[in-house]
1. One of I, II was used to compute distance in nm of label points 7 Å out along Cα→Cβ at positions 271 and 415, and the result was 3.3. Which label is that?
2. Relative contact order in percent (Cα under 8 Å, 6 or more apart) was computed and gave 15; which structure, I, II, did it come from?
3. The value 3.7 for distance in nm of label points 7 Å out along Cα→Cβ at positions 207 and 231 was derived from one model only; which of I, II is it?
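Coordinate-derived values only; no laboratory data. Computed from a prediction, not measured in an experiment: that's the story for all the values here. Cβ atoms are built from the backbone, for glycine too; each structure is taken alone.
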Structure I
Amino acid sequence: MSPGRSAAPERKTAPERSSSAPRDDGALTDLSGVGPARVKRLEALGVRSLRDLCLLLPRRLEVWPGRTTAVVARASLGARVVIAGRVERSRFSRFGARSLVRVTVGDETGSIDVLFFNQSWLRERFAKGEDVEIHGKVVDSKGPVLVAERLASSERPFPREGELVATYPSADGLAAGFVGELCRRAAELWSERCVEALDARALASRGLPTLAEAVRLLHAPKSLEEFERARRRAALEPLLELQARLVTRSRAGREREARALDVDDATVVALLDALGHTPTGDQRRACETLRNDLARATPMRRLLQGDVGSGKTLVAAFACALAARAGAQAALLAPTEILAEQHRASLAEFFARAGVETALLVGSLAPRERRREAERLRDGAARVVFGTHALLAESVEFQDLALAVIDEQHRFGVEQRARLAAKGRGTHVLLLTATPIPRTLALALYGDLEVSTLREKPAGRGRTTTRWIQPSERAELKKLLLERLDAGERAYWVVPRIDAGGADDARGAEKRHELFTRSEFARFGVELVHGRLERDERSRRLERFRSGASRLLVATTVIEVGVDVPTATAMVVEEAERLGLAQLHQLRGRVGRGARDSCFFLLGKTIAAERFRRLEREHDGFAIAEADLASRGMGDLTGLRQAGENHEGLATFADDLEELLFAREVVSTREEVRIAYLRDGPLAGSI
């Protein structure tokens, strides 16, 4: 198709539906005692049917402990114990909307304080000298205390020692024990109705029970092994539904028509030359792949992933320029204004050399400026636009949108991504992520996408060293920062929150900035950037930092992406224990972008020691992502686990992976299974 030629109308594929009768998921109101009010409360747990209740896994499964003494409990930090003794005294206190009942329970060995949080109705419950039996977790709160989880009563005595006990999620107005009771009643009622879509032999070969048997065992197991078999079968259900949608969506995508963005070899060579540097091997291969994808008359659906600093933005810019030179338009959607502005500024020279007009559309633009930019998109004067959620407004129209690039794609919902693509016809879509996605997770979430990976870093980059700073090393850190700033380099000081906890708390970004401006660092110029600043003021401060007018930037994690200053060679992250592995790795990517060696310093508590040590020894984002996946589990990272659920080690990464691969295989090869799990038809138009 020649440049500028209109695309053929897109063929719409009707959603497939199961030819069999609709699946009977069972109404919650089929359970006695469940009316409209409780139905609404159960929805907070992601539960809308009897089937959902049956598949709601316990937060924890444990062997009920025997009674222990107060002195043994005090020495059992982190353990869940049962203590029995007499009430020595009780106190009640309130902190705003929160409350605390503190009860001192003693026996012949000593005493321990028991805490009941936000249970104000217990304030008059404990009389001095009364015998009590309490189950809870021992924690350190200026000494060992027991955080109560359950109080025995004559109506509800504790289980026998050694008995398996499940703890369920709770919701407002629904106690965990009541939720567990509902799950057991739902299993008795619904297990007889459920239909097994999987082959019995395939299940048996994997040591899995049928779905009906699984839901019965799940909520009344006689052993941990029995529970694990049932859990694995239950875990298959959301994976099967997801894979059915992905496979169907992929097939539907191949039947749509898109504008073929075909350009000649000379144009491709010219665009690669305009990049301004020699692409890495990975970049060149990705550019060639994108060229081939865009030249087809079926919509591209590709995920481009790469570690921080691997050059994804330049590859995306090449694709946008290619679309523009083919006579169409491209849009790059970013989650923050800082990132959108940074992309436009850093790529301005490339697009100028490529002969492509660009636009910027973000929420903080003045109304007159926004109307002008929107008009340039509508009449085609701007061929590439950088923007935030402002691009998704109904009033924003394109003359001929053919390529949608979604940066930091995990920050956008499916509907938001689809809304941008819908502004064109059969729009090609490229998703970018700087958080490397392990192959297994990519299969789970993006099974209908092709994946390109950038691993190589551009030549000439310095080495980055990561170091967890101990309290005794603060003076050394200060000296090192001063030396770097004296040498004309730049440094970041990142604080996870804007405001301090009090007048004497220096941990907020604003307070930290104030302290720096009254110290020897002031002579270098100290800037402050956070999310509450107006766009123009934020841009001015960042520009002063980039230019060297100021050399120290105090900021929140708003600079996690979108700030590219090659002369920045040091970063300090305060309260680093508040941030996860992936986010810390992203922040680390703000330094080491130039030829000089860089340092990444972590100030944090020992609670995150394992995380900090891993970052010290590991700089490969893909290895970090694999470690994160292994530690948190497939369901936690994909969001497939039901609301409020946390297995606390019951679900292993290996099992999740095995079930995922099995789900993908069976859905891809067994058409009847795909249709059975295609609940509402494919997510038409979603990406």
Structure II
Amino acid sequence: MPADKKTADKARKLKERLLDADYKYYILAQPDIDDFTYDMMMKELQEIESLYPELKTPDSPTQRVGSDLSNDFPAVIHDIPMLSLSNSYDENDLDEFDKRINNLLKGEKYKYVCELKFDGIAVSLTYKNGLFVQGATRGDGVRGDNITANLKTIRAIPLQLDKKIDMEVRGEVFFMLKDFFRINEEQEAEGKPRYANPRNTAAGSLKLKDSREVASRRLNMFCYNMRYLNDQEQKKLKTHSGNLDFLRLFKFPINNFTKVVNDISEVKRFCEEIETKRDDLPYEIDGVVIKLDSLEQQKKVGAIAKSPRWAIAYKFKAKQATTKLKSITLQVGRIGTITPVAELEPVFLAGSTISRATLHNSDEIERKDIREGDYVKIEKGGDVIPKVVEVVLDQRPKSSKPFKMPEKCPVCGTPLHRPEGEANHYCTNSLCPAQVQGRMEHFVARTAMDIEGLGFQILEKFIQLGYLKDITDIYKLDKKVKELKSLDRFGEKSIDNILDSIERSKERPFEKVLYAIGIRHVGDRTARILARHFKSVDKIISATKEEIESIHEIGPRIAESVYDFFHTRSNLQMIKKLRDAGLNFEMEVTANTSNRLEGLTFVITGTLEKYKREEVEELIESLGGKAASSVSKKTSYVLAGAEAGSKLKKAESLGVKVIDEAEFDKMIK
């Protein structure tokens, strides 16, 4: 039975009142009702919509609560690529940017818009006939994931506009710091590990399968760009700042720290002002974005590779904090490398609480004269990895003593060894429990065998219980199903998922297996080079040291490490067990699709728009060419994408030809 007019009117008024409350709370920061009243109104609307489903519309506030339907995140192709920005780190870079703009506009007058650079996740919102119909991640810039259901849970995003228009809006999803702190408090209360930082947590939240859980996270958003999907309507838009004003009228969340300025000197003043306010903001930022205001001038200036020429990001210096270094502990890696770690009094820095920082090696400790009990300045490299910058000497205790590297492994007690000419100390006991676990963590990693479910804590538990003594035991876990399922905190489904993932790992290609077994000095790229050259593990085993070293990009140190690995009895026994378990130790030999690139060597640098680096390297090699990692006089071409760095400069200095993706596509087609 359909709803009567009174009930329909009640639902409409509740919807309008809740949407207005969301706007006042999330956009204007001027809440006009308390949480309890809001929740009661929401509950009443949900009850009405449950009884009369025809009243449940796509723009209803109840649609923000999420559902238990699983999201499979199908791909979305962006009509216009979501470009990344070139970065600048000092005022000289800003001057160079302004000089380029002036040259490209040939003396035209122009203005800039300065905006905050949020430390969040870029997304795209699509509206058809005024209704929010699709939300997607930036992805690789060309294609992203459809996360519409999850974005609907963000109350700052309008679900329906006051005007029936077709448009795309882009912006950044992020956490208010108070919400990030709240989530970490909840994690601790439940005995779970804290999240590292707001940005990564926001990214993970957007990929959650259950949108109800996304809704509980209370993500937020600022919008910074729009375009009409109708070309004629789009032509009416004149300035970026005008577009932001337009978005404000339609109740989109626009950051208030946005300013139109007349020249680069005003840009610099804005950057200085914002940097002083950075620590007082209720969300994380890492710089300022500078854009040409005129849309017509943006079009004239254009874009290069994956970055627009008309915009630049001015990155702030890494944040620093001072704290006490309580002690220096030693961490044992998978190949026995001993890494000193600073155990710190916890301090909040750049979005996360820091309690540990790497000290690299004993030479680094000696160079900076770092001692236990010192007060030290720490910063996050690239706002991600914490490191000790320097010691605050005037706060050093009088009783402090220089740090001395212990003589024995802290885990197994084996005497440490420091090879001549190296900065690192090593534990030489391959059966050291720390090394065993490290090798297993490396083996199951996504870039190696990609075995889901076998994280640090589960591996540690399985090792302690005696189920895992080396990586080959991973493929014997299926014989212990009953025992595993009887363990505390392990359900049948979680064990089944682990075993399924182990079985799927047997399909991983030879190059991934070669990387996973953990040969010293062999990263994923070197493993790929070796796999494609030798085609099977048997040919690597029978190769001489000279034959290995003769391969392009394989130096004497790597050659010696590979040769020694495959001439160690225990390693050969491990390979036999893994081969018997069904892993790939040879690759299918396929003929080149053509020899169009035969004799040519390419080096890839920067971020490509169309290809992932691994994809383009495979394509080059399938066409008879070589993909190298470093530029030399023998390099034929450097394929440069956005934010190309030192390799591009070296190519220019050596006179090596630099090409972009369009030129590369012409070569291969």
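1. I
2. I
3. Working: I: 1.4; II: 3.7.
It traces back to II.
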